[in-house]
Structure I
Amino acid sequence: MAKRLRVSDRIGQIGKSAIHEMTRLSKEVEDVAFLSWAKPTSDTPEHIKEAAVAAIRDGLVGGYSENAGLPRLREEIAKKLARDNKIEADPSEVLVTVGAIEGLAAAVLAVVDPGDEVILPSPTYSTHIRQVVIASGKPVLVPTVEDDGFVLDIEAIKRAITPRTKAILYCSPSNPTGTVFSEQALRQLGEVCLEHDLAVITDEAYEYFVYDGHKHFSIASIPEMRRNVISCYTFTKTYAMTGWRIGYLHADSDLIPQIAKAHIPLAICAPVISQYAALAALQGPQDCVHSFAEHYLAARNLMCDRLDRLGSVFSYYKPAGSYLMFPRILLDAAKDSTTFCKKLLREGRVSTTPGVAFGPTGEQHLRLSFCVPEDAINKAFERMEAYFGG
């Protein structure tokens, strides 16, 4: 009898993705109201699609680009970083990646040795935890302060640092909570990292979607932090380009060649057609980004209004950014968020994501996405009100 091939320990210890598992289960239920995946339902703007078509017709996309990306695209990214993130970047300090995800993976692989500890404010994006595990590092999940809207707990981060701590990896605006970490908190975090010579890896995918007067702050804009930070960004959220798989990162000139050593075996280069589309996104009109942000703000407000009607079932903090929120489940019978979400899917026909997927402090929560049409939000909440007797 043939033996089954033994997988590596680092992969074997990783469970199924709760996000994709809920997507799979949703296909088994008829007419689902879908709030579980952070994928914009808006289409990619026309001028971006037209640029990709033109690149195909001109015969520009059949081969590889430079591993680091098209020179013209890196030049435009450097301009964007200076304008919007206050990061003075040379194009040689930019690496174009397969979405922010591949950039984050390459960054983690470039920094983390087996057994190194990486601090992640929790709840955190589940993929970040997996990336550390795949690098044979140890994720150290430090709870954020939920009572203050999931803000950073700087003192707890300090206490979590050991001689094996190598890096801190965070997402702001946050996936899953929608928290925008303040400039003050990130400057304090920067001081801690400099004191202990830690790397900082950032996921700034939702940088343009901030509300209510909050401001997105890039920690790499602090001059003293320049050599310590790897900042990861994406076109996929900003321009509704999730399927194009295109992002980029910025790091010090000494770090970029080391990150590229991981990037090349992972991807060789980002899809060339997507790079031409990204170039058009940066060079073209930015009205689409503002329109997306206005839609997400209206959708957030609608979702908050609908949650207010279910006050006996959920409590929540209004997200200051992203297009995600992370309500706490108040029902005594729903301490297991995975069971709760599966029952809500099968019996209420609403797809959500269990909070435990985002770390242990995510238990008794669920993640809701509001990057959907308002009709979809109303449909989901009408079903939830009927299901919970609201």
Structure II
Amino acid sequence: MSADKLECLFERFTGDSPIFLNHDVLRHDFIPDELPHREDEILRFGEVLAPSLRNLKCSNLFVYGKTGTGKTAVARHVLGRLYRKGLEVGRRINVCYINCRTVGTEYRVVSAMCSTLGIKIPFTGLATAEVLKRFKSCLEFLGSPFIVVLDEVDVLVRNYGDGILYTLTRINEELKNSRLTVVGISNDLYFKEMLDPRVLSSLSEEEMVFKPYTAEQIRDILLQRVRLAFRPGVFPESTLNLCSALAASEHGDARRALDLVRVAGEIAERQGYPIVREEHVYEAKRKIEHDRVFEVLSTLPLHSKILLYVLYVESPHHEITSGRLYESYRSLCGRLGVEVLTQRRVSSLLNELAMLGIVNTQIANLGRYGRTKRIKIKVSPKTLEKVFSEDPHLSDVFHGGVVKGF
């Protein structure tokens, strides 16, 4: 009987979907021809990068704003248009988009830039300085402008410092025939506080801030995608209004709003409904919120995960002082062979975890002993255990059953 049910399930997915016309339209990496309510930002981006069509040095650009406000979509949209315009007028413009969260290391960032120029770099084995040397030599030989977009650049800086940014912003001093422009994108509104003043003065020649979308703007974005993604009549207006209202009231995040639409459609299709109903939206919301916590935790920088591991082991149900947390953090870093961050930087990481709702911090007055932070973790142990078990740095100590004191 179960085999027959499974066969019926498979049969439903062998033909065309009764719900979706183009499922990929709702993915984060889909860039539509038009980006509603980002016309001003597109033009500003274009104004900054347009001098490359004359082989002139463009201003470096630093873009920041919350997740899902269109930063990546605008950057990739403008880069694509600029590249095609360069081909049209006979001017080669090298454009390179890098997501620092997925690329990971400074070496791989520079390798990705080399790949854009057709330079083959081994996955490992060379010094970063050597890879940079090859990149500069090729760029100078080609004599064409190069624009690199470093998306989620704050992740790279947290893990490896701002040395690569300083190098890239100074590289034009060594070039005669070519020009390099750096576009940094960050979800962290306080990212600039992590940068050395010398890097900041070079990187932030131009700045842009993307504001969260309003409910009306999110509705327009969803309406555009729904018309492309679903069959006519499948996604009623009442369901669309509910998706936009939920997204705008909670976060103003267009990405999560698109996720809500996509998952609601998938749930309706699995359950055999001909239309996407409001109850499918609420069910999708519950599923996304559960998955989102794990996604946020699994993509945290290593040192943030180490702090969470200390909290998980030493104080899963009670508060712990910042001083005790730092000492245990130092001990675990030593065991893992990881460089220890300063107490000030660890305090900054704790503030970021608190902003994400992962930990709760309170200032406690100890009288003549001064003040301290009391930290308590707010995430379920099961979610943390899944994150630790899948992390390449922490899985060994987690499965090894590290106890208090490390």
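One table, with the values for the structure above:
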| item | result |
| --- | --- |
| Structure (I, II) behind the derived value 23, 37, 20, 16, 5 of P(r) over Cα pairs in 10 Å bins from 0, in percent, for residues 256-311 alone | II |
| Entry that produces 2.2 once distance in nm of label points 7 Å out along Cα→Cβ at positions 24 and 352 is calculated, selected from I, II | I |
| Comparison of I, II by distance in nm of label points 7 Å out along Cα→Cβ at positions 72 and 160 - largest value held by | I |
| Structures I, II, by FRET efficiency 1/(1 + (r/R0)^6) of positions 120 and 224 (r between Cβ atoms, R0 = 25 Å, to 0.05): label with the highest value | I |
| Winner on Rg/Rh (Cα atoms, Kirkwood Rh) once structures I, II are ranked, highest first | II |
| For 17 (relative contact order in percent (Cα under 8 Å, 6 or more apart), calculated) the corresponding structure among I, II | II |
| At a computed 1.3 (distance in nm of label points 7 Å out along Cα→Cβ at positions 128 and 200), which of I, II | I |
| Parent structure of the calculated result -12500, given that helix-only ellipticity at 222 nm (-39500 (n - 2.57) for each DSSP H run of 4 or more, over all residues; to 500) is the read-out and I, II the choices | I |
| Origin of the derived value 2.4 (distance in nm of label points 7 Å out along Cα→Cβ at positions 16 and 112; candidates I, II) | I |
| Label whose coordinates, when distance in nm of label points 7 Å out along Cα→Cβ at positions 144 and 272 is calculated, return 4.1 (choices I, II) | I |
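Each value in this text was obtained by applying a stated rule to the coordinates, not by laboratory testing. Nothing here was measured: the structure is a model prediction, and the numbers come from that model. Cβ atoms are built from the backbone, for glycine too; each structure is taken alone.
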